[in-house]
Structures are given as C-alpha cells and as structure tokens.
Structure 1
Amino acid sequence: MYGSEGSGTFGVDQAFTAYRKFHCTTCTLIRDTDSNVHGRLAKNMIDALPAHLAVVDEDWTKGHNLVVDGYNTDDFYHLNFGWGGVYNGWYLLPDEIPYGVTVLEGVIVDIMDKHVSPQVRCNGSIHLTNITPGTTINDSFTIENAGSPTSLLHWEITSCPDWGNWTFTPSKGTSLTPEQGPVMINVSIVAPEKKNREYNGYIKVTNTENPADCFIIQITLTTPYKPHSFLLNCLQDLMERFPHTFLVLRLLLNY
C-alpha cells in the first residue's frame, strides 16, 4: 500500500478498509467536513501516533496518500510523501502541498492507539469574523476522556491567547471518566480594541497528571475592515507610534 517511491492507494476509504483488515480497530476516518480534523490530527502528533493523510486536486482527478509524523503549534505539519523522501518537510495543510493536491479528502487517526490511561480529547474550534472591537462573544467546545474504561482524567486549561480577555466555565475538572462522555466548556471572549486586525492563537487543554497529554484548539478572530483614505491611514500610523501625543484625536476617531 505504501513504499519508499510512492503510494498505491488513491482513495482514503480503501486505506481505511486496509487498516481494518489488519485488525487496527482503534483507527478512525475523519472527513474534511469535520471541524475538528486539525485538532484530532495535532493530538495524534502530540501522542507520537503517525496519521494517514489523503489529498486530491480540486477536480478530484488525482491524489496522494501520505504520512503525517510531526506538528508545530504554528499549524505546520511534517509530511512524509514517499517518493524517495524528496518532498518530505513542513507544510501548512492543505494549501501548501505540492502538485496541486490541496483538497483534504480525509485523515485516518488513532492508528495503533494503545492508551491504557486517561486521554484528553476536545471537539470544536473557534473561528470568529467581523467582530466589533471591545464586544463580548460567547462560544464553546467539549472535552472528554478518550482513554481506557474507568480511567480518571484530571484536566485544566493551561494556555490561551494573550489578546482579548478570556473566561472559561469550567476552566478545570477532576475525575472525568470515558463513560461520562463530553463535557461542555463555555468560552467568553472580550474582543481586542484594535480595528482592522486578524488575531490567531490556540487554547491548550492539559491532563494535569501527564502534561504531555494535551489537546490544541485553534482560534481565529477578525475585527471589521473599513477602507480608509491615505490621510487617515497616515494619521492612524502616527497615533500608534505616539499614542499620548494624539490622545484627543484618538478619542475623536474612536481609535
């Protein structure tokens, strides 16, 4: 199915069937329509579990199956293409994959997963657009214990973006079992005051008894863009450079 010079598998369903045939009962096929596909993929990398990535071109006339075996928190994944390793490297998924195969067909995760302890898993992502600066937005995601039956997960939100004001309810928990299922985490965000900005970051949820067991939830937030005249753009640049000198003008322009 996969060799040093290329893959013999085109469709991800064929690959998934092959894993099941060889009794890999833990693996899961995630489609591109799943909003949590990047979160599950990053989680596998954190757990040192390689994943199977299937990509095609926009017309679905050609594609490739490859191995994902690394992740950075800047959203870059390390890809193993086969083909003698010529194109192995770090890429943004799926936009930077060569040969025009930039459409995500599916990802097979949790291959040979043998967790016998608590395991953090989250579902959901936060992508907010056209948000008025300074306003409060509410969103949510879920956390669950994806480890072995009867295991107890003690978890905590250990990192969030340094822009905006963030509140999580709850922000930590104890003794979560797989049998309890997902727990809802409500998120309240006070948007940054800057206009015409795009903000990126992530929320990190950690197993407090095993910090290596964590889950990353990607976040984007944009504040409205309003086209300005050349003069106004110059004034805004000056106000950012010399905020105290132009205090009155900043108040008049609500900037």
Structure 2
Amino acid sequence: MVVTEQPLVSIIMPAYNAARFIGETIKSIQNQSYIFWELLITDDCSTDNTFEIVQEFIANDERIKLFQLPQNSGAAVARNNSMSEANGRFLAFLDADDLWESKKINTQLNFMLDNNLAFTFTSYSFLDNPSNIVEVPERLDLAGMLKNTIIGTLTVMIDTDMTGPFQMPLVRRGQDLLTWANLLKNIQYAYGINIPLSQYRTVRGSLSNNRLKALKRTWHNYYKELHLGLPKASFYFFCYALNALRKHYKS
C-alpha cells in the first residue's frame, strides 16, 4: 500500500547526557524513507553538551523540536513533555542512544494503516551483537505482555486516533511497561512485526542493564503499580523471570 494521506508521525525522545550518541540517533531518523515526521526531544537537564548538539541539527531541519526541563526529572517526565507537544496522529518512541533502520517508519505505518491497528511493535537487534535478534509474536494481549515483556520501546508505534491521548506513569524506571499495560487494558492486542527495524544500544552499568534491579523493578510494577494482587503478580513475575533467563542464555 502507498500512503496517500501522509499522516504525521511524532517521535518522542528523552535525552540526558546523550552527547556521545544523540547525533547518530538523529541521523538515523533523518535517513527514514518516510519523511513526514517530527522529532520532539526533551532534554532532562543534561550536564554535557546534549542541548547544543541538538540545536545544531535544528538549524538545518525544522522537523526537530527541542525542549528542556528545569530540573532532572526522569525519562517519564521527559517523554510526557514531548508527548504533550506532539502534533502527529501516530506516536513513536526512540531513546537518544538507539537507532532505526531507514524503512522503520514506512514499514510500520503501512502495516498499521492496512490493518487498522492501534498499537504495534517490531523485533530489534543489538548494536554490540547484531546477530542477536529479539523476535516478536504476531500479537500480544495484556497477559502475554506481562508474562514476557518483549515489547521494545524503541520499536513501538501508537495510533492516537484509536487509543486517545495518554501519558506515561511518573515512575523513574519501567514507565514504558506500565504504559503498554495500561493501553492493553483498553485495546485487545498489540501486533508484532517480526522484522528487526531498530537497534538497541546496551550501555554497561546502566540500570536497564542490571538484571537484579530489573527484577526488583518489575516486581514492584506488577504488585504496586498495576495492583495485580499477590497471586497474579507472583504468576506473571515468575513467567517474566523465566523468559528473562531464557533471553540471557540465548544472548
């Protein structure tokens, strides 16, 4: 299908001390075959020259917009700020150190428009190990997502005409999982495209790379934030931990 309406895709990007990689990330967006996008970057009070680097890109590309929080507030606040400024029907998410393949937006957008889908995600690879590809199922409901948190934020696209506006919960870590869970309470499925259209950068020492902290965070989110109750939270957490272990040994 050829996109005729040319809907605008708003790309949501939080940035904190991202000077080392953000230029490469922005270039991967500028290299998209689909050109009708806006990039909304919210700088979370960086102490390096992230802000200045983005300003250099803005001078040559009016599709890029930059905001700055008055104090360091975390990725959820930064993402919500960008989302509140978005003009597009579709929302996509990319962190300041990850990359997209050039056909990412076009492939995903056409898939959604062809099939009238509200929520999609794709498989992705790792920059430090490109042969390690996270494959995704054709679709996930809420229970399936809680058992296996396979939805990579860098791969998600949402049609807000179908979901309505939304914001991410104000937690420091795991706000993406909580957001997908909240969306899946109201729509039946998120649909997967099993093509690696994004590349995830593993940063050593980061919280997302610390498996013990990830386990603790996921338990907290299941039990405290989603209010699943002890039996359901325990069941879903066990499935999550088992799948996380499988991913670890696969990688």
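Values in this text are rule-based calculations from the coordinates and carry no lab data. What you are looking at is a predicted structure, and each value in this text was computed from that prediction instead of being measured. Cβ atoms are built from the backbone, for glycine too; each structure is taken alone.
Summary table
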item: Top of 1, 2 by distance in nm of label points 7 Å out along Cα→Cβ at positions 144 and 200, largest first; result: 1
item: Comparison of 1, 2 - label where mean count of other Cβ atoms within 10 Å over residues 24-31 is highest; result: 2
item: Top of 1, 2 by relative contact order in percent (Cα under 8 Å, 6 or more apart), largest first; result: 2
item: Read-out helix-only ellipticity at 222 nm (-39500 (n - 2.57) for each DSSP H run of 4 or more, over all residues; to 500), computed value -10500, structure in 1, 2; result: 2
item: Which of 1, 2 leads on mean count of other Cβ atoms within 10 Å over residues 72-79, largest value; result: 2
item: Rg and Dmax of the Cα atoms in Å, for residues 80-135 alone derived as 13.3, 37 - corresponding label from 1, 2; result: 2
item: Which of 1, 2 yields 54 [percent of Cα pairs over 25 Å apart, calculated]; result: 1
item: Ranking 1, 2 by distance in nm of label points 7 Å out along Cα→Cβ at positions 48 and 64, the structure that comes out highest; result: 1
